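Undergrad: Before anything else, here is the set of structures, which you'll find just below.
What follows draws every value from the coordinates through simple rules; no lab data is involved. Keep in mind the model is a prediction, meaning the values are calculated, not measured. Cβ atoms are built from the backbone, for glycine too; each structure is taken alone.
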Structure P
């Protein structure tokens, strides 16, 4: 794995974590209990990571 690919992967994971954090925070501020908000954020993070992996697989 080249340095460019590694940096792109780290950028994608960082973006996914930020997206999940924003989703969890938004759900929590909307009145959802903390446990459910964390599950929502985890689902958003997993979906973003899966989307990135599927795009890379389709590109290759």
Structure Q
């Protein structure tokens, strides 16, 4: 979310004003786009608070 905050800061410096609803919507869209990029790069994005799972082979070690 730091990247999105930087984008908003830059926009504000250039005179752009956004409603709170537009900021919220943009943050959600930015998060989803970032998540898709991570998945495409081979990462697994887990929900907040999820317990990591490992295969039986890893668990036996």
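Undergrad: Of the structures labelled P, Q, which one yields 1.12 when Rg/Rh (Cα atoms, Kirkwood Rh) is computed from its coordinates?
TA: Details: P: 1.12; Q: 1.21.
Among P, Q, the structure yielding 1.12 for Rg/Rh (Cα atoms, Kirkwood Rh) is P.
Undergrad: If helix-only ellipticity at 222 nm (-39500 (n - 2.57) for each DSSP H run of 4 or more, over all residues; to 500) computes to -19500, which of P, Q did it come from?
TA: Values: P: -31500; Q: -19500.
Checking each candidate, the match is Q.
Undergrad: Same structure, new question: Compute distance in nm of label points 7 Å out along Cα→Cβ at positions 14 and 46 for each of P, Q and report the one that scores greatest. List each step's numbers first, then the result.
TA: Values: P: 2.5; Q: 3.8.
Biggest value here belongs to Q.
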